[in-house]
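In C-alpha cells below, several structures.
Values in this text are rule-based calculations from the coordinates and carry no lab data. Keep in mind that this is a model prediction, so the values were computed, not measured. Cβ atoms are built from the backbone, for glycine too; each structure is taken alone.
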Structure I
Amino acid sequence: MPTLGQAVLDALAAHGVRELFGIPGDFVLPFCKLVEESGTLPFFTLSHEPAVGFAADAAARFRGAPSAAIATWGAGAFNLVNAVAGAYAERVPVIVISGAPGVHERTSGWHLHHMARALDTQSRIFAEITCDQAVLTDPRTAPAAIARVLRSTVDHSLPVYLELPRDLVGAACAPAAPVAPRVADPAALAECADEILARLAAAARPVMLVDVELRRYGAERQAAALARRLGLPVVTTFMGRGLLAADKDVVAGTYLGAAGDGAITALVEESDTPLLLGVILSDTNFAVSHKKIDMRRAILALNREVRIGHHVYPDLPLAELLAALLARATAPAPGAPPRFAPPRYPTGLVADATPLVPSDIACAVNDLFAAHGPMPIAADMGDCLFTAMEIDHAALVAPGYYAGMGYGVPAGLGAAVATGERPLILVGDGAFQMTGFELGNCRRYGWDPIVIVFNNASWEMLRVFQPESRFNDLSDWGFAKLADDLGGRGVRVATRGELAAALMAAHEARGPFQLIEAMLPRGATSATLARFVAGFKAARASPAAR
C-alpha cells in the first residue's frame, strides 16, 4: 500500500500536474523529501513564496492544466496568499500543498511556532481564495478527499488547497482514485447549441469575444475552428490577450474600448449578438468602453454556465459547448465578404540615437519576432503590460485583472518550465524590486529568459493617475550591473539604436539569462497606456459613472 504522501503525488500527476514549485520548510520537509526521492514530478525551488505562487500560476496558464505550489505551514503558506488570490480572481488552477503540524503536535496544548491564531486559521483563510479544501488528518478518508479536491480544480479552473500533517506523509494510504468528470446533460447541451447557432445566424453583426477561460479549459483550437466555420470575427479581451496565438489569423485584435483601435471597438460595441466565451465581466476588460454591451442580446459562456438573454443553461462545460456547436455549425454562404482585416503592429524601429519611449520596446520586439519567430511572453502589471498590447499577437500571461505587481519574473520562469521554450519577460523597475532576484535561480535549472526592465525610476502606472505625488519616485538600482552577480548578463540601454542592438545580441546568446535595462524618462508612457488613462478618466467623469 502506498503512503499518503505518494498518494498525493500520484493524484497530482493523474490530474495533469507536470511540475511542482516550492520552498522547503520544517512542516513540509518530509513531503519535500518524498518529492525529491520519488521522482514522480520535477520540483523547482525558488527564493520566496510569492514567486512560487506566480510561477505555478503561469505554468498552469500556459499549459491549460493545474500546477502546484508547495510551502510550509504559517510563515510559508501565508506568503502564498496574494499569488493564490490573483489565481482565484483570474481563474487559474493552482494547487496549494501546505505542510502542517503533525497530528500529535496538534494535541500537545502548546502554541505551535508559525501559528497565527489557531490551528485552523490558515485553512480558513485559504477557504476564501480556493474553491475546495481538505486537511488530510485521516489516511482512511484522505483518498476520497484528495480526489474530490483535485477534480474541483479541473472542473472549475480555480485554486484548491491541501494541508498535509508532517507525521502522516509516510502513513499507509490507499491510492486516490480519480473522480469521474462532470459532463453536460446531452439534451441541455443540444438545446443550448441550437439556440446559440440560431441567434448567430439571425444576427447582422455577430462577434466572438474571448477571454481567459478559453485557455484554462483547452478550448482555443475549438473556438478558432468555430470562428472559421461561421465566418465570425474574433476579438480578445484585455485579459485574454495572447489567446489563439497558434491561430492568430482569426484574431481581429484586442478590445480596449476607448484605448484601442476604433474598428475593433465598433466590432464589439456595435454587435447585435456578441458571443462571449469565458469572458470575465471586469472593469479591466470594460472600464473604458464607449458603450456597454447589452447583455440581453449577448451570449455568455462562463463558469460552466451559459446565459442567452434571460435563458440560463447550468453546468455546461465550455469545451463541451464548443464541441456541440462545431458538430452542428454550417459554413456561411460562399463568397461572403471577410468581416475583418488582420491587426497591424509597429515594426521597423529606426535604430538611431533617439531616447527610448515604451512603444519603441514594442516595435523592437516585433522586429525580433519577425526575424526569429515569436517567444512566449510573461508581463508584469504596469506600462510593460500595456506595451505588450502593441506587440504582435503571441502567447502571453499577465495579471491583467487582479493587477498584482511582482508577477512577471517568476511567471517567466514558470513559462520556461511549462513550455520548454525561452520566454521574454517584460517588467517594470518597481515590480523588479519585488521579485527580480528570482533570476538567480536560472543558473541551477538552465533557464535563460530575455528580460526587459522598463526603468523610469518610478511607479509610472500610479503616476499617470496621480502625477503630483512624490512617493511615486524610485531610486535607480542599476539592475544591469546586478545581472552578472545573479548568473546572467546585463546591459543598460537608453536609445533606440542601443535597444535594437542589445535585443538582437540577447537573442543570439544562450546559457545565462539576458537582462536589458531600458532607461525611460519619467512621464513617458506607451501609446496604449496613454489612451487607456484618457478613456478611464473620461468614463469616470461621465454622468453614467456618477
Structure II
Amino acid sequence: MCCSNAAQGLQLNLYPNTYFMQKYLLLTLSIISFSFAYSQTPEDALRTAWFTPNGTARYVATGGVMGSLGGDITAANVNPAGLGLFKTNEFVFSPNFNLNRNKFSFRGTDTSINRNAYQNGTTGWVFGIPRDKGEKWTSSAVSISVNQLASYNNHVSYKGFNNFSSFSEQYLEELVRDRADTNAALSNYIFGSSLAFRTWLIDTSNDPVSGVWNGYQSLVTIPTGLNQQLDATTRGGYHEIAVGFANNMEDKLYIGGSITIPLSFYSRNLYYRESDATNSKTNDFNYFEFTEKTTSFGIGIGAKLGFIYKPKDQWRLGLAVHTPQFMNFKDKIRASMTTDTEGYAGVRSESSDNLNDGKRGERTYNLMTPWRAIASGSYVFREVSDTRRQRAFLSADIEYVNYRGARFSANDENDVTAKDYYKMVNGAVKDAYKGNFNFRLGGELKLHTFMLRLGGAYYGSPYKRKELKADRILATGGLGYRNKGFFIDLSYAHTFVKDVNFPYMLNDKANTFAVQGGSRGNVVATIGFKF
C-alpha cells in the first residue's frame, strides 16, 4: 500500500473525548486473525431480553398482566400456574400485525421511516384434566403452545453531519491494537479492516521527517466534516415453544411449570456511507460505502415456575420465576466496501467473498439469557367457580429483569482464546446494562357474552448510563366475544418508543449515537374453541 503522508490522514487520539457517552460501551471486536470468529457485542444480548408483551389478544389488551390471573394459554410463557384454572380443553390461534413508526434524530438531523410486518401471537392447545371428587388436587392442565415473544422486523435509517468521528476509526483502532503489519491488514480482517485497507480507506503512514513507517491513517476528512448515513433493515423474531403443566388444589392453590424451547432468527442488511461534506476534488477523499449482510439462528432450553394463591375468593396472588435460557447460536456474514479517494487511489472495491473463496463467514457461540421474576396480584369481582358469571377483574404485575446477567460463552471449552474473549464480552455486558423493573396494569369488564379490556405497561431502561434514555410505555385495549364454546378477541397495543442507536463504536473517543423515538402498533386477533 502507498506510504503517504497526506495532511488529511487521521491518527488515533487526535481529538479529545468531548461528545456524548464515555468509551466504556465499546467491546473489542477482534483479537485474533479472521476477526469474525468472535464478534459479539452487548447489544446482541438485548435481543432476547428487552421486549414488550405479545401473546393472545386478551393478554395484549390487558397490558400483559398474567402473573396471577391465569385462564389464558399465554400463562405458559408468564406464570404456568395460571394453566391450573383450565378445566376444559381449548385451542387458540393468534395472528397479529406490527406497525412500526420510527423517528430518529442524529446530530441535529431528523428522519422518519415506517415498517409494517406480520407477527405470530400465542397458538396452541390446553387440555384440562378433572380429578375424581374427594381428591386433594381438584384438576390438572397440560398445554403446548408457540408464541413470538419479540419481532425483529424493523427499519432503522438516519443521517447527519459529523466533524468529530468517523466509522473508519474503528478499523484504525483494530489494526493499532493488534499491532498488525501490512500482511495482517491485507488478509486477517476480511469482514472489516482488510476491506478498508484494500480499498485505501485506511493506508500506512510515514513520519514526515524521517520517512519511517509509523502506523496507519484514515483518508477520511473528519475536521472539515462528513455526511454520514446509516440504513439497516432487520427481519426475524424471538419465538418460544412452551410445554406447560399445572395442578389445582381445591381452587385455592395453583402450582405450575413449563419447559421452554426458545428459537431466535435474526437477519440484518446494513448499508453505511460517509462522504466529504465539502465536495472538494483535491483532498483525496470523496466517499466510502460499507454493506454487511448478517443472519443469526439460535435454539435453546429453559424453564418457568410459579404459583397462584387465593387468600380470599376475590383475591389472587402470583409469583413466577423464569430461569436463564441456555441458547446456542450460529451466525453467518458477508461484507463489502467501495471507497473513492479521488486522486490518491481512485475508486476501489473489495468484498469478503473475494477474500474467503466465495464463502460466508460463520461463527458459533452460546448465550445465557437473563433471569426474571414476576410478582402479581388480581382482584376478581364476583369470583365464583363458574367463570361465565364473573363480571370483572383488575390485575397488576411487577417484573424484574436482570439485563446485566446475560452471558456469552465459547462452544469449545478448550479454546483458551475464545474463553478469554467472551470473558471480555461479559464484562462489557455488565458495564453496559443494569437490572430494572417493568410494570403492568390491566382489567376486564364482562357484559354477558361481550368483554371490554384496557391496560397499560411501563418497561424501564436496560442501560446503566443515564445519558442513554430508553423505555417503553404501552397503552392497550380490546374487545372479546364468548359464547357456546367459541370465542374471538381483538386488541390493539400502542407502544411509545424511546431508545438509542449507535452507528459505530470506538474505544479511544466518546461515541455518537442517534436518539430513537416514534411508536409501534400491534393489532392482535385470537380465535379459540373449547372442546
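Assign the value 37, 33, 20, calculated as semi-axes √(5λ) of the Cα gyration tensor in Å, to the correct structure from I, II. Computed on structure I. Consider the structures I, II: one of them gives 23.6 for mean count of other Cβ atoms within 10 Å over residues 154-161 as calculated from the coordinates. Say which. The value was obtained from structure I. Please state which of the structures I, II yields -11000 when helix-only ellipticity at 222 nm (-39500 (n - 2.57) for each DSSP H run of 4 or more, over all residues; to 500) is computed from it. It traces back to I.
Where does the value 181 come from, among I, II, when volume of the Cα convex hull per residue in Å³, for residues 82-393 alone is the thing being computed? Derived from the structure labelled II. Consider the structures I, II: one of them gives 2.1 for distance in nm of label points 7 Å out along Cα→Cβ at positions 362 and 474 as calculated from the coordinates. Say which. Answer for the origin of the read-out: I. Looking at structures I, II, which one was relative contact order in percent (Cα under 8 Å, 6 or more apart) calculated from, given that it came out as 20? The value was obtained from structure II.
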